[in-house]
Structure 1
Amino acid sequence: MSVRRGEVIIVNYPYTDQTGGKVRPALVVQADVWNERLDNTILASITSSRNQRRGDATQYFIDISTTNGQLTGLRFDSIVQCKNLLTYDQSRIQHIIGRLPAAAMAGIDACLKAALDIQ
């Protein structure tokens, strides 16, 4: 399955200790030119956990009551964790549930810069 930057997808996101994984949403952050040329894509994890600290410069909050939030296909207010990135085989993506529009992706770009210490 070929994906595009900004799409919210469902994947079996692996645990960092490699003991398994959890089916969860993720955001495609890799540029479309690479999504078309490579079998893998780069994802940022998405969590609805209320235990996550909001306000971190590496996190992007999605409020599902907003127009942008409704476009994501998410069922709960969520946080995109731009400091938690994963390279994932596109053929293993389960399905696309929505997308973040370009204006929201500008916020994601700022979070990615903070996570990667890019000026």
Structure 2
Amino acid sequence: MKSKQNVIQKKSYDFALRMVHLARFLITEKQEFVLSKQILKSGTSIGANVEEAIGAQSKKDFFAKICIAYKESRETSYWIRLLIDSDLLEKKVGESLKTDCTEIEKILSSIKMTTEKDFKK
């Protein structure tokens, strides 16, 4: 299921880069090691699973990877909210991250629903 770079591929990669920078900030500026690792793992996993979906061997494999990416986006959203509410992340920055994460989550949800409909045909 190869294709040239698509919207979700680009957005999830760009978001992963933001997560790398966020984790670095949390570690160096806030001395926060546990939450930084959690958000780094979930936030970069979204794009990694999108890439795996693009290289999927079947529709079932594609669907499974998209579902994982969707779940990782939900988890990342949780960590972002927690970082904002615990004052480890400036609200303006956190809201920007949350907006990007929500957009990715919506795109993945749409892909997931479309793929699921294909299975029912």
Worksheet item: mean count of other Cβ atoms within 10 Å over residues 68-75 was computed and gave 20.9; which structure, 1, 2, did it come from?
Response: 2
Worksheet, complete the sentence: The highest value of volume of the Cα convex hull per residue in Å³ among the shown structures 1, 2 is in 1
Fill in: Structure (1, 2) behind the derived value 31 of relative contact order in percent (Cα under 8 Å, 6 or more apart)
1
Fill in: Of the structures 1, 2, the one that -29500 was derived from, the read-out being helix-only ellipticity at 222 nm (-39500 (n - 2.57) for each DSSP H run of 4 or more, over all residues; to 500)
2
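Every number in this text was worked out from the coordinates using simple rules, so none of it is lab data. All values derive from a computational prediction rather than experimental measurement. Cβ atoms are built from the backbone, for glycine too; each structure is taken alone.
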